[in-house]
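Have a look at these structures, which come just after this line.
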Structure 1
């Protein structure tokens, strides 16, 4: 299994950025072949000090292997998501990829 976790900080000047990011991910990313699990949502509030609460949206996609994730990165729908959804709505992103 290969997990692709993406943490998004949306542009504060666009109050609808988180909603647009979530809707865009469902439209462009979910249909890409090879996705085993797809989960996107808003940051969950927590009282625990170890929980990062500075971001607005997180995405977790699970693929069967790294090759499938590599293919996903260059898929036309992913490229379209980056141009039409990510760039207009996000100020920062951090990615965590891991295998296991």
Structure 2
């Protein structure tokens, strides 16, 4: 896992053709807004999280975020245990994100 600041994360994603953005927050948190093109898999629902990551391509570079950065760091560790080699944690989560946010 590599911890990245908001600006580092944004720059890497913009240049990474193999990037997959993963939002591990709860559905209620996602209603507040999310980073464009993010795939949502709630880490607070362990069974659904493990099932959800089974469908992910292990060759993708996973850019993971949550609300504050703690759950996404946990998700990165789980992903690495499951064979994902390139995981990037957004330090400070969406609270520190200064990029685009989608509001439904």
Structure 3
């Protein structure tokens, strides 16, 4: 996982498997960066995620709750295959983006 701060945008490059075993080690660093930088946009990039279960949906929803507490928005990028299907089944398709958001 890599976190890139670009002023009002924080991009989290997720990688590997996202399940309940790894979730705790991901949440802490992401939350710390969100709270430190209070970005207007949080982009979760799933390009290098090989597997995700419902824990990944929890990751998305928790980060959205934090970001929205200070007026930020969360976008999901590069989700494909099974990961995209899971996001859509969870009713979060409106958060998927194909390109960068310039707002």
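What follows is calculated from the coordinates using simple rules that are stated; it is not laboratory data. Computed from a predicted structure; not experimentally measured. Cβ atoms are built from the backbone, for glycine too; each structure is taken alone.
A few notes on this one:
- Origin of the value 38, where relative contact order in percent (Cα under 8 Å, 6 or more apart) was derived from one of 1, 2, 3: 2
- Label whose coordinates, when mean count of other Cβ atoms within 10 Å over residues 37-44 is calculated, return 13.1 (choices 1, 2, 3): 1
- Origin of the value -7500, where helix-only ellipticity at 222 nm (-39500 (n - 2.57) for each DSSP H run of 4 or more, over all residues; to 500) was derived from one of 1, 2, 3: 1
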